[in-house]
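Before anything else, here is the set of structures, which you'll find just below.
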Structure P
Amino acid sequence: MAIGLAALLLAIAGLHLAWAFGFRWPGTDELSLADKVLGARPGARMPPAGLTVFVSLAIAAGAGVIVAFSAQTLDWPWRPLAAGAYLMLAGVFLARGLAGFVPAVWRRAEGTAFHRLNQLYYSPLCLLIAAGLAVNFALG
């Protein structure tokens, strides 16, 4: 399970990295991509490439935390630190997943392509990742 979760996070990190370097899927240009992935007002642009690379690296680091925690070869003090980082990662995905279903959080996104995609795909995926992390934690 840990390898699957880490691979999923690496794929998501790779997508963010691709966006930083001009890849526009699921949009066709910068404006349509921003409409589908940011939840911003029409006409909004994507964040700067440096910020998107940072987000990509943070997600990839999350994959590393999953692998490190699940390896079960860490000694004191690394094991408790990895467990704390792991639980924080699970909490971030849980909060992001739940936020997708709280109307007040995404009110500014109502009527955008992001709003629909968020409720259909993005938030459920975050909840699925959080659940997978919880199961993996319980097994580890």
Structure Q
Amino acid sequence: MELTEEIAAIREGSGDPARLVGEFRRAALLVPLTLPPHGSGESGGIAHGGLMSAVQGGIRWFYAFTDETALARFAQARGAAHQEWEYLAILGARLVDAVVPMVDGPAGVAVNVADEDGSMLFPPVKGIVPDAYAVDAGAGEVA
């Protein structure tokens, strides 16, 4: 099964969380790059500002999409469908194992956020991000 099918199964109540995380880690995701300031003459990209994200509830959420169509829906929802959107194709595993540890504070991944019935959050918890960066690391442990 691919990631979008696993998300649908979870949302319907019949999915397997471990299988969902496995598909997420194996999926090639499209992560939009931040845009340069208007009129700066710079092109958007990692060197300018990095991967597009937002902070909500004290967590930095990286936007990630399963395909260009889902990314286009996001651009349209932001009123920017007419703009060219540069993106990085990256495995979900690389996003959480290599990018999340570079963030100052907790970070997770928001997949297909413009799809009301097809979005999914992958929060910064054990089993998704490296344990050292999980907000629940140490939770329930007895010293």
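Each of P, Q could give distance in nm of label points 7 Å out along Cα→Cβ at positions 31 and 63, but the derived value 1.4 comes from Q. Once distance in nm of label points 7 Å out along Cα→Cβ at positions 95 and 111 is evaluated on every structure in P, Q, the highest one turns out to be P. For the read-out relative contact order in percent (Cα under 8 Å, 6 or more apart), a value of 30 was computed from one structure; give its label from P, Q. Structure P accounts for this read-out. One of P, Q was used to compute helix-only ellipticity at 222 nm (-39500 (n - 2.57) for each DSSP H run of 4 or more, over all residues; to 500), and the result was -6000. Which label is that? It was calculated from structure Q. When distance in nm of label points 7 Å out along Cα→Cβ at positions 55 and 103 is computed for each of P, Q, the one that comes out at 1.1 is Q. One of P, Q was used to compute Rg and Dmax of the Cα atoms in Å, and the answer was 16.3, 51. Which one was it? Label of the source structure: P.
Each of P, Q could give distance in nm of label points 7 Å out along Cα→Cβ at positions 7 and 23, but the derived value 1.7 comes from P.
None of the figures in this text is laboratory data; all of them are computed from the coordinates on show. In this text, all values refer to a predicted model and were calculated from it rather than measured experimentally. Cβ atoms are built from the backbone, for glycine too; each structure is taken alone.
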